[in-house]
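Input: structures, listed below.
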Structure 1
Amino acid sequence: MWLVFTISQVWLGPLVRDYIEFAFGMVAKWIELGLNSIGSGAILKGLIIEGIIGGFTAVIGFLPLIMVLFFLLHLLEDSGYMSRVALLMDRYFKKIGLAGKSIIPMYVGTACSIPAIMSARTIKNTRQRRMTILLTPFIPCGAKLPIIALLLGVFFTGSAFMTALTYLGAIIIIFVAGLIIKKLVNPFQKAEENSFLMVELPDYQVPSPKKAFFVMLQRAKAFVVKAGTIILLMNVIVWFFVNFDFSLAQVANPEDSMLKVIATPISFLLTPIGVASWGLAAAAILGFVAKEEVVGALAVIFAFSISEDFGVADIESTRQTLLTVGGMTSVSAVAYLAFNLFTPPCFAAIGAMKTEFESTVWTVFAVSLQLFIGFITGLLIYQIGTLIVTRSFGMGFVPAVIIVVISTLLFLYLNRLSKKGKGLAKLG
């Protein structure tokens with residue numbers, strides 16, 4: 001898996017990306033020259049160049065990395081490797097009340113959480129199916145890869161092991177969340193839930209590059225369609241809110257925009273995870289519409305370019321922008337990444353969760369738990385990481401301690417209730 005991430009994120013992926021981004025950069029220049037030739041106004045040029053093209057290419061620029069990753073993952077699946085992963089993980093998943101089959105939806109989740117959530121239908125046990133649906137979105141899907149590529153690419157250049165650690169962290173989060181659910185919801189797990197896993201183990205075979213290529217194209221098409229519709233629309237909305245105030249007058253400084261007024265209270269709430277900028281808070285909230293939008297929103301809000309020749313110079317420029325304007329450090333970048341990865345998925349995936357749960361109560365519980373775990377994970381990474389790296393307390397240290405203490409006491413109280421068959425145990 002480390003080799004898969006190295007090839008897709010460090011070697012082949014960036015090489016393909018350079019050619020695609022060069023093409024997008026040329027198209028953007030031609031469009032800008034065309035707009036200048038017809039005497040287009042500043043607002044129209046800003047909307048097209050910054051809002052539409054800038055935001056779109058910021059997201060689509062990561063498509064080559066995603067395509068290479070999907071290609072390599074399908075080669076692993078076609079070789080017969082993934083079935084053996086399910087068998088090996090069965091004994092460990094049972095410790096948190098899951099089945100070995102749960103690894104299949106989670107693998108599907110590396111592409112998209114929606115089909116992954118729906119694929120949990122193959123798990124017959126109701127409790128195991130619900131837990132799988134709840135835990136699967138913690139696996140970084142294709143929509144979250146641009147966030148990983150941007151933040152790790154900027155603050156940890158060339159460190160493929162950081163991407164691998166991200167997925168390892170997701171597995172750890174799944175186990176921790178699984179233990180929490182087991183303690184609070186399923187304290188009296190029935191014996192029949194520890195049923196044996198029956199799965200067909202196909203012979204190891206040489207995978208088909210042709211088949212993997214067409215699967216890669218199919219998933220790339222879905223990504224482009226999504227980027228060309230909802231992502232494009234959201235980027236235009238972000239551009240409008242960041243360039244106008246509430247009187248609909250155009251502003252030269254984003255600090256005077258509508259978006260700052262709306263996002264500032266949210267940034268205050270996110271201070272314990274190291275979010276010092278309203279722009280970072282706004283991008284994180286927009287990520288609930290579509291996770292790719294986090295990158296597009298950051299590109300529009302902070303006006304940094306990642307669409308052409310993403311070399312060392314541009315990485316340094318982007319890093320300085322996020323450091324000076326966004327107040328982001330390498331530690332807070334990891335915390336911000338964790339918050340975006342482990343909080344609830346996009347609205348479409350939440351809708352799929354509600355459909356599969358067939359229960360509004362379970363949906364509310366799942367979204368609340370995901371939001372809590374994502375926030376606490378980001379909080380711990382930032383506060384502990386800042387203390388280790390700088391030997392000083394991070395922003396919002398006192399509120400962070402209070403939140404951790406209250407969360408611990410709440411868990412102990414709910415665990416006590418569950419042992420009596422009360423509280424969240426009634427969900428089971």
Structure 2
Amino acid sequence: MADYDLLIRAPRVVIGQAEVACTVAIRHGRIAALTQEDALGGEMVAENVVELADDEVLVPGLVDTHVHVNEPGRTEWEGFATATAAAAAGGVTTIVDMPLNAIPPTIDVPALEAKRKSATGQAYVDVGFFGGAVPDNLGSLRALHDAGVFGFKCFMLPSGVDEFESLGPDQLVAAMREIAAFDGVLLAHAEDAETIAAAPAVSGRRYADFQGSRPPIAECRAIELLVRLARETGARVHVVHLSSGEAVSLVAAARAEGIRLTAETCPHYLTLDAADIADGATAYKCCPPIRGRDDQDRLWDGLRAGHLDAVVSDHSPAPPELKSLDTGDFGVAWGGIASLQLGLSMTWTHARRRGMGLPQLVDWMATKPADLVGLPHKGRIAPGADADFAVFAPDDGFVVDTAALRHRHPVTPYAGCEAAGRVRQTWLRGRPISLGSAPRGRLLSRVA
């Protein structure tokens with residue numbers, strides 16, 4: 001009688017900070033055992049055996065904790081079926097959905113239930129949800145926490161959609177005190193509203209003008225405020241989509257002081273350079289903006305030093321007409337990068353140039369994001385963890401073709417870019433994901 005449902009034998013498996021030959025044994029959708037002794041042969045018995053090719057590496061399924069799905073209400077921007085198909089195609093097996101851009105936004109329990117209902121039966125990968133902290137729901141965040149959201153997103157300046165209002169300084173204090181009382185986490189879009197309001201307004205096609213309208217000092221001032229309030233309230237705070245190299249030192253200093261502060265950055269900030277962005281190329285518009293090479297270098301240094309925790313997509317697509325691709329006007333184009341399917345390949349392309357290996361990348365794109373939201377059975381190849389994997393060929397290069405993208409609209413700043421590695425297969429709980437079959441993703445909860 002077979003001991004296991006499946007054995008995956010691979011010459012290269014990322015386990016912790018190492019890459020080793022290993023046999024991974026799976027039972028009932030979870031990793032039951034690992035063996036590095038005679039890894040490609042061995043005496044383990046299973047109903048099925050899969051052997052990876054010599055050019056393939058088995059890595060944990062990525063965990064992307066910053067995805068805007070936008071369903072219900074704006075499914076024409078992005079929905080669960082298309083977003084999770086793109087995730088699976090890119091080696092991502094778990095996403096956590098942001099609370100804004102859907103209608104209604106996830107700011108109360110009925111809205112969370114509407115989100116979950118929309119996702120049911122459509123998700124190719126596992127899906128969790130963040131709640132929102134807005135002026136109208138302060139004082140009632142505990143109900144969302146108890147209903148299973150993984151944290152609370154807020155904006156420190158207008159969010160871009162009327163349904164999701166930003167928090168002023170006094171409201172931010174109130175939210176942090178409330179969240180600290182039940183030991184939740186506040187996720188902050190950290191740009192200072194007054195600084196942005198005082199910057200030159202942007203209109204027209206010049207990328208330099210758009211970049212100047214969201215200066216790095218706005219991030220620094222917002223993070224300084226978050227650090228001060230976290231010190232006062234004891235709240236746990238997570239800074240999303242950090243783009244400013246200067247801000248990395250503020251995060252590092254706060255952490256050295258013992259402030260409960262974490263931070264993420266995104267593939268587009270690590271791989272795209274403002275100097276290469278043509279005027280009118282609104283596919284590159286996001287907030288905060290893509291900055292220059294010095295900022296990029298400092299973000300990579302911050303990751304290596306452990307000052308930044310995670311690399312997640314901030315996948316925030318919109319229909320082509322909202323990106324103003326016809327006019328190239330940065331003043332009116334929707335700010336958001338579509339990259340969920342491409343994050344691993346594009347980030348690996350640049351990481352290897354900087355002398356980094358796959359174990360480091362896996363830590364930033366799988367293990368640390370899972371840890372940040374409290375999913376210890378995700379983002380790692382270890383006994384007891386879910387058998388979620390990506391089969392990655394790190395030397396199998398390709399050119400990004402928008403026709404091959406699975407998200408709803410074929411718009412991405414990576415169109416035509418050369419990538420160094422390819423995801424060949426993605427596994428969810430011990431079974432390969434087939435985008436032509438019924439979706440098997442589960443809806444995750446903080447309490448389950």
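Please state which of the structures 1, 2 yields -21000 when helix-only ellipticity at 222 nm (-39500 (n - 2.57) for each DSSP H run of 4 or more, over all residues; to 500) is computed from it. Show your work: numbers first, answer last.
On the way: 1: -21000; 2: -8000.
The structure behind it is 1.
Among the shown structures 1, 2, from which was the value 22.3, 75 of Rg and Dmax of the Cα atoms in Å calculated?
Only one of 1, 2 returns 22.3, 75 for Rg and Dmax of the Cα atoms in Å, namely 1.
Using the calculated result 3.3 for distance in nm of label points 7 Å out along Cα→Cβ at positions 146 and 162, pick out the matching structure from 1, 2.
It was calculated from structure 2.
Using distance in nm of label points 7 Å out along Cα→Cβ at positions 234 and 386 for the comparison, can you identify which of 1, 2 gives the largest number? Mind dumping the intermediate values first?
Numbers: 1: 2.7; 2: 3.3.
Sorting by distance in nm of label points 7 Å out along Cα→Cβ at positions 234 and 386 in descending order puts 2 first.
I have 2.4 for distance in nm of label points 7 Å out along Cα→Cβ at positions 2 and 82, calculated from one of the structures 1, 2. Which structure is it?
Only structure 1 yields this read-out.
Moving to a separate point now. One of 1, 2 was used to compute Kirkwood radius over Cα pairs in Å, for residues 178-257 alone, and the answer was 19.2. Which one was it?
1
Every read-out reported here was derived from the displayed coordinates using simple, explicitly stated rules and does not represent laboratory data. Everything numeric in this text was worked out from a predicted model, so none of it was measured. Cβ atoms are built from the backbone, for glycine too; each structure is taken alone.
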